[in-house]
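Engineer: So, here's a batch of structures to check.
Every number here is computed from the coordinates shown, using simple stated rules; none is lab data. Keep in mind that this is a model prediction, so the values were computed, not measured. Cβ atoms are built from the backbone, for glycine too; each structure is taken alone.
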Structure P
Amino acid sequence: MLRSMFTAISSLSLHQAFMDVVANNLANVNTYGFKSSRVTFQDQFAQTLWSGSAPSDNLGGINPAQIGLGVRLGVISPTFTQGMLQATNRNTDLAIQGDGFFIYRNAVTNLYSRDGSLEMDSEGYLVNGATGLRIQGWMAADDGTIDVGAALQDIQLPLGATLARQTTNSQLFGNLDSRATSPYQVAIGVYDSLGNLHSVTLTFTPGAGNTWTWAASGAGVSGSGNLTFDANGQYVSSTGNVSVAASGITGANNFTFTVDMSRLTQLASESDLSMTFQDGLAAGTFSTFFVTPQTGEIVGVYSNGMQRLIGQLALANFVNPAGLLQQGQNLYMVGPNSGDPAIGQSGTGTRGTIAAGYLEGSNVDLGQEFTNMIVAQRGFQASSRIITTSDEMLMEIVNLKR
């Protein structure tokens, strides 16, 4: 009789563990990046009453007789299926579509997570909003290149940085009067490498036939060329560039820019020219950033509209993610059976892709968990009935003496 009671006790303990796992899954139904776990049971060691025998010439074989001694825990394993992506419209919220983990760094080691709810701290580092751990990736070099084979780095945004762009191309629009006999001047503004504005005056002088000559003037400015139209007053060709000696004025680099005159006409109308385009920009300060889909590149946006590549996020994946060790706060650590992390770019290998403006919800299936709750409860009840019944049978044996 005692054997059945101890068997039932082992079942009670295991079904309580089953319920604990179900409770944890349900408690984290709204935890971003959470992966639910499942429980499997195994039968306990069986006591052999007789081992049976093989068939002989005159007798058939006899099967063994064994009595099981209960149940034991097989495995509690997380299920790394994809959770639903929830839109947040925050450029610091990131989710992974597919396999892969974000990489965070503490003072000792790397930690891994599916939670990409990031914030920017006072020093410009991108950190997990709950833990303060800095997310890992690669920072871009000054020339805008990224070495994804280099060691991982903390991602830091260039707070307070300024950026300017010197003019390399410009375009004029308008008409030069075919009846003109005197020069026509137009003033344009261009920027040097420090974002300083330079005034350039272009003087157009009519020549023989349908030709004009032009010359650039201003502080440290030089350049000249020719301009030709056809008999219909339409543009044919132009020559020459404009050079600006910016270093002598502001300490910036000397630069040369082209003037596109292909949209000019020569008709019998008053001369009226204007600059419709130039690609230089005044100095602007860092204002925000965005993460590109698929590649996980971090691009900084400046107040003047310029964009510059800041860095790129790294992702890791594992041969056996179920072997990772849970550390709490949505974090995992490399385990003995997880394998080493394979670190690389988003969108390569099996690391999945990054979706900006989204967070991954938990993959808890409420219907399945409530079903598991019923199964655990009924299993617990059945085991308790075995103990009650075994106790009553023992009571009958005790009462035999009466």
Structure Q
Amino acid sequence: MDRIIVRGGNRLEGSVRASGSKNATLALMAAALLTDDEVVLRNVPRVRDVATMRQILAALGVPSDWEPDDEHALRIAGRGDRGRPIHPEAPYDLVRQMRASFLVLGPLLARCGIGRVSEPGGCAIGVRPVDQHLKGLEALGAKIRLDHGYVEATASHLEGARVNFDITTVNGTQNVMMAATLARGRTEIENAAREPEVTELATVLNAMGADVRGAGSDHIEIDGVASLHGTEHDVWADRIEVGTLLAAGMITGGSVSVTGVAPALLDATLEKLRETGAGIDVQADAVTVRAGGRGHGVKAVTAPYPGFPTDMQAQLMAVLALADGSSTITETVFEHRFMHVPELVRLGADITVDGRTAHVRGVGALSGAPVMATDLRASAGLLLAGLAADGETVVNRVYHIDRGYERIEEKLRRLGADIRREG
């Protein structure tokens, strides 16, 4: 099993280009099920979750291939005149690997009148029920049946309806939005997620011929159409990877620029880094962080977009572990997202957890040690801590980080990190 070994102490400097958004890509791949035509996605990150979604699409009868002249361009085959059938069941062995695989249910229901998807898996960071997905699809006319660990949704046709989510859900919003594009009449989604990944999905659906309005707000309207066609799209930069790389520059006392980004999507992350004392320079398509010494403690509360993202919580905690003074981080999105705390403490951090709030008291130095990654973003936080720790840090179970970061060790090495991967 791979592990990443970091020898801390190097100041990171330089520029690196952001990869495309993993979370956006997964939804866009699911959206390809809505058309008989080819869909070409560019700037696609070569990460484990994308490989898993490719396998799921292939199992459904929709293969995809990387373009030979562009390693980040993915061509998802349409059925066209070949009459390739869609097999409407997503298998357990694949769906259990990541929660976003449940996004194929809405498109399958809209295209085939039936979708059968195993209850999903993914990182063990807390309860992420799919009940809101099912509530929305039922509002559109689907009949839902639970059968031996599978969710089966059927409908002779879908009808537009008002969907009012009880809680904000990104994947739930995306699933219902995709199904509604081919429903009869108008669908209105209330309490919709406002994340950029929802906005990007709406942008691509509209490029495919859908009529989606209001994405980026908490009220989305979709007027159903008879069919969708293919499109090509450049995936937007991964805002969490951007934040992680900027935090790497800060924790090492360095100066790091990340290019190919949309800075407006990073407002909450950039503001929190500024609060700790970092200098932030925003250009049209790049962001630069310049560390202002050790930084100082802050108060952070995770929240749905446009709030501070839960996916940046572990990385910020690593930075604050070496800041002057005390900090608090309150996690409001997932109830089990402090599993990295014991591993940071192994490196010498002074962190205690009280319910959903972590109290971080900055220390003078961290010391390298073997640590275990527990989920995707926790592994990123541990890598950052290792970059600043004295001696050698060994991060085990890095298959977690490979789910969402494309060759992260290579990007960090280009910035000056002493880091290597061992199999």
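Engineer: Of the structures P, Q, report the one carrying the highest value of FRET efficiency 1/(1 + (r/R0)^6) of positions 105 and 209 (r between Cβ atoms, R0 = 30 Å, to 0.05). It would help to have the intermediate numbers written out before the result.
Structural biologist: Working: P: 0.00; Q: 0.90.
Structure Q gives the largest value of FRET efficiency 1/(1 + (r/R0)^6) of positions 105 and 209 (r between Cβ atoms, R0 = 30 Å, to 0.05) among P, Q.
Engineer: Give the label, chosen from P, Q, of the structure having the highest value of distance in nm of label points 7 Å out along Cα→Cβ at positions 97 and 185.
Structural biologist: When distance in nm of label points 7 Å out along Cα→Cβ at positions 97 and 185 is calculated for P, Q, structure P comes out on top.
Engineer: Have a look at P, Q and say which one yields 5, 23, 31, 24, 14, 4, 0 for P(r) over Cα pairs in 10 Å bins from 0, in percent, as calculated.
Structural biologist: Answer by label: Q.
Engineer: Determine which structure produced the value -5500 for helix-only ellipticity at 222 nm (-39500 (n - 2.57) for each DSSP H run of 4 or more, over all residues; to 500), calculated from the coordinates; the candidates are P, Q.
Structural biologist: Details: P: -5500; Q: -8500.
Of the options listed, only P reproduces it.
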